[in-house]
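Input: structures, listed below.
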Structure I
Amino acid sequence: MKAAYIHIPFCEHICHYCDFNKVFLKGQPVDEYVQSLIKEFEIVNNETPIQPLESIFVGGGTPTSLNEEQLETLCKGIRKYLPFSDGEFTFEANPGDLSIDKLKILAEYGVNRISFGVQSFNNDLLAKIGRTHRVEDVYSSLDKAFTCGFSNISIDLIYALPGQTTSDFQATLKEAIALKLPHYSSYSLIVEPKTVFYNLMRKGKLRLPGEDVEAEMYKILMGEMEKSGLRQYEISNFSRPGYESKHNLVYWNNEEYFGFGAGAHGYINNIRYSNAGPLKKYMQPLSEGRRPLFDENKISKKEKMEEEMFLGLRKMRGVQISLFQKKYDENVMEIFKEPIDEMIDRGLLTKNDDFLYLTNKGKLLGNEVFQAFLL
């Protein structure tokens, strides 16, 4: 295992599009939750001695909604039970949430990467999607992070937002790229069940850009990033050389990882598992010295090969044919002959030497390509 994901489910405000496992911070047993997390680290480490990790990613929710004392307790627990090599240690943050004191704590415990959920540089759109920060908060948070010595910083952007135009998205991209950060992620809005946007959509009150506009925004995204010297290394991710997200590459390379926290998912010893989501159901087993497992699923060889394809093809370098042979003792060109031939004929996939990867047309229809490999 190279990586660990740690979930902090607390938010001071719930965004209209978010379907992650989260709860309002106020009145929640945050101290007890942090102690439960540390207990989970300990139990898992006793069961499966953890080798030095190359990546730790603390996400949410909003990890930086923890106060200084809670943040320090969590970081101490991470460093005690999760051995960490000289790799990538990321915290997600909302602009406006990070004080200098919190940043100093993160730096003290070896956090070396911050990922800010910026989403847009348009204040009206930020309000419309339920974000509480404003553009000025992005700049002040970045200034604080730079002051505390952080240079490996990523920001997330969302496009195809309600009422958003291509010119607005271009303006957001221009402002984002002008920051000259080493990493950017940008995703199209997906309206998920159990969200504010889903309820509005069902009532016919959510005006979204059409598929053609969304595709145009994606083309603009790829073009602007390339012009700025940012290399697209995955469907939605762009970086300067050497700043690719090591943590997300673990997922896309179909490698194993630990998942800690309420509702977290992990993949260990050929088993994909998820933890209980509700806080009480997560914390109760841990208080009794048991892991808070909700579901476990042993992955068959067939499932692993399918996952290798639909995860690996998200990367711009694609799936390496010789590596597939080495991992599964199977020829990918034979196992998946029918979908590969179909996708190549449609101009969505191409084969070059030892790699199968998406064409530019394939990037626009990625989900269609990925689904073709579910046999």
Structure II
Amino acid sequence: MMQRPPAEPGMSIDEIDTPALVLDLDALEANLDLMAKLAGAAGVRVRPHAKTHKSPVIARLQMDRGAVGQCVQKVGEAEILAWGGVPDILVSNEVVSPVKLARLAALSRIARVAVCADNLLGVAAIEAAAADAGVRMPVLMEIEVGSARCGLPPGPEALTLAQRIAASPHLVFGGLQAYHGRAQHQRSLEERAASIGRTAELTGQMVEDLRRAGLPCPIVGGAGTGTFALEAASGVFNELQVGSYVFMDADYGRNAPAPPFRQALFVLGTVMSVPSPDTAVVDAGLKALATDSGLPLLWQRDGIAYVGASDEHGKLAVGPHATPPRLDERVMLVPGHCDPTVDRYDWYVGLRSGRVECLWPVAARGAMS
């Protein structure tokens, strides 16, 4: 069941029903502008990852600033974006189910939709779906560059797979997917630079092998919010699949240095109990915030820490020199991990200067298929 909107335009922050997913619109717009500027200066394209925001509204804001399209991880996300007017979508993931591939092929009639593959059986399944639908689908080959997840190692087997894609009358070889997810949260710049240096080396060699075989790579995609500047400077990647930069979260803030973006996403909670001078409880617990990357942080409340979560409660520890929160006070919480936190909500509440300016649906919430 869709949640009722927690606010109306014109309300003050103290009138918002909580827990609520809140956007600082000034910070969001600054982040969008900065990424567009940095990518433009580096001469690379931006194809932001919509698994972060799950919103055709935010996708259009990104494309208004020059993004060439969007990435998604699921067919359901691709459908929501295409129906919302996004014309160029990459499913940066493997899809092997015939039912899902039929949906993806059908979607190709209203948008340019590409998908990834890392084995011959997967390519055959995509080919069958495209043939049944009477379309030609772009397919990117995913190579393993450090994530230890999907992808096949660069080399002869990968070259054979790329040639198989290119030879199909129902497919188009779209290039390479080369994402090093594990590098995004390596804490030191030295660690991240070493990881992406190796990624660029492997990817660059694969690009050269394909070139020698007569297969250009229209897309060489990868990168994330933690490493995008390294891929952009590598001379190998031409598309950045950045996602979290739009919002930021507490875990990215632990990188040294942190990515150069402002915190734009918050969960707004209400103090529901103050059982002692050194303890307060808010109405935002495990159901309101993803904790896989750690507990949330309190925004601009020195000396107060979020120290524990249960289903509907968040426990705050109030330090000896901190101003204790008062009953019914609103507090802004910085999620540890923005993507799964967003997936808990149906609405973004857009704030500017402390008042509600807009409500945007989290349209692809729960799109797991």
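Computing helix-only ellipticity at 222 nm (-39500 (n - 2.57) for each DSSP H run of 4 or more, over all residues; to 500) across structures I, II gives -9000 for structure II. Highest-scoring entry among I, II, by distance in nm of label points 7 Å out along Cα→Cβ at positions 6 and 350, is I. Taking Rg/Rh (Cα atoms, Kirkwood Rh) as the criterion, the top-ranked structure out of I, II is II, with the highest value. Given that volume of the Cα convex hull per residue in Å³, for residues 46-229 alone, derived from a single structure, equals 146, which label among I, II identifies that structure? Only one of I, II returns 146 for volume of the Cα convex hull per residue in Å³, for residues 46-229 alone, namely I. With respect to distance in nm of label points 7 Å out along Cα→Cβ at positions 30 and 254, the largest value across structures I, II is given by I. Tell me which structure, out of I, II, gives 52, 48, 42 once Cα extents along the principal axes in Å, for residues 134-325 alone is calculated. Derived from I, not from the others. Computing relative contact order in percent (Cα under 8 Å, 6 or more apart) across structures I, II gives 16 for structure I.
Computed from the coordinates by the stated procedures, all read-outs in this text should not be read as laboratory data. The model shown is predicted, which means the values in this text are computed figures rather than measured ones. Cβ atoms are built from the backbone, for glycine too; each structure is taken alone.
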